[in-house]
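K.L.:
Pasting the structures in now, so scroll down.
We did not get these values from a lab; they are worked out from the coordinates using the rules stated. None of these values were measured; they are calculated from a predicted model. Cβ atoms are built from the backbone, for glycine too; each structure is taken alone.
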Structure 1
Amino acid sequence: MKKTEIIPAILPKDFAELEDKISFVLGSVKTVQIDVCDGQFVPNSSWPYRKHDQTFDKILKEEEGLPGWEKLNFEIDLMVNKPEDVVENWVIAGASRLIIHVESKGDIAKALELVKDKVEVGLALNVETPLEVLEPFVAGISFLQCMGIDKIGFQGQEFDAKVIGKIKEIKMKYPDMIVSVDGGISLENAKNLIEAGADRLVVGSAIFEAENAFEAIQNFKRI
């Protein structure tokens, strides 16, 4: 039986919070997701949009690296409009996976083309978004990320059980597609998501609001 990958999700207000939270999970996972919110596609903003402290500029110049870059892979969830303007920067910054939201405003096809063969790229879609919108892009992606919450860009949101049906629908239509689920995931609903076909679980609050992040990850891995 396949083992579902557990990916801690960090929504950092600044670089210091990113460093802090990555220190909690180093050694327990292979990949961390960094949520990047521009304050336009979603009302919330996060680093490097929320507080421009020059660290991202230094990373692009290779004067600095993402925290833990020697030991971790980074999945960058781009909750931004005009993803075509920023995808290449995140490749330079060290992303091994990029996630583009299919509902974002901009040229999604161009964004996918710009990073083709450079990193693994996936599309995220909201619970209510029909699968038909994926048709023009599905040949150019390696995975889909189903959002498990209605209000994306914020952690600690209530889980929407409709995503379970969404996963099953995707697996029926695209049997070989890797499916990731992000938002509202807990120890209580993780088993149902895995049984529905989820290959990756992206977990924020249930890890970082636990008393011990390392133990929380181990509990998810035991499911």
Structure 2
Amino acid sequence: MSIIELSHVYKTYQNDRHALKNISFSADAGDFIFLTGHSGAGKSTLFKILSAQESATSGSVSVFGKNMTEYDYHNIHEYRRQIGIIFQDFKLIPEITNRTNLEIPLSVLGKSRKDIDAELMQIVDLVGIKHSYLDEYPESLSGGEQQKIAVARAIIHRPKIIFADEPTGNLDKAASLNILMILKELTKWQTTVLFATHDENLMSQVQGKVIHLKNGEIESARL
């Protein structure tokens, strides 16, 4: 059974503007999928639907074998605990240390102090974050290092799916490749990664499936 399945999905806003039109595809556990297309192609809208920030206007969206319409404010937290989201602009909380930013997802899950410390250090080492950075604040780090913190925060609770929305858009070539390789490594956990980018050079660095969007439609796909 596919971990993600979309069938004839439309997202329509005011004035009958279709942000997504007739989107159908599936993804299995451990898949690495590049989602490509120029600004306005529909990548962010698709991520908003898959991360339960918005609902599809029509069509079927099923994740973990359950239709997204079955989630409401009573049980949506169950779904969100199984996914991780990485943004282009990091979205770290600037008023707290990097360590505290990383601890938040585990605290929400009710983990003990001992477990939080152990899991935090494991992820920090996996992502390649210097231990000395943990007690600094996000804005004291370079963009590449801030994105490493953001990646670590997104994966620290071992999600089954990662939605990475242009995570390398503000980074230089070396930092972009580093983030890409970290996310590719997660597929060894059978984590499914959807990675939005328009960087053709970056896409050539790892083997992955590709969905190319144009004007809200799938123009081409290699699945």
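K.L.:
Which one of 1, 2 has percent of Cα pairs over 28 Å apart, as calculated from the coordinates, equal to 23?
P.N.:
1
K.L.:
Thinking only about distance in nm of label points 7 Å out along Cα→Cβ at positions 15 and 31, which of 1, 2 has the largest value?
P.N.:
Evaluating distance in nm of label points 7 Å out along Cα→Cβ at positions 15 and 31 on every structure, the highest lands on 2.
K.L.:
Quick check: 31 is what I get for relative contact order in percent (Cα under 8 Å, 6 or more apart), calculated from one of 1, 2. Which structure matches?
P.N.:
Structure 2 accounts for this read-out.
K.L.:
Sticking with this structure for a sec: Check the numbers for FRET efficiency 1/(1 + (r/R0)^6) of positions 7 and 175 (r between Cβ atoms, R0 = 25 Å, to 0.05) across 1, 2 and tell me which is largest.
P.N.:
Biggest value here belongs to 1.
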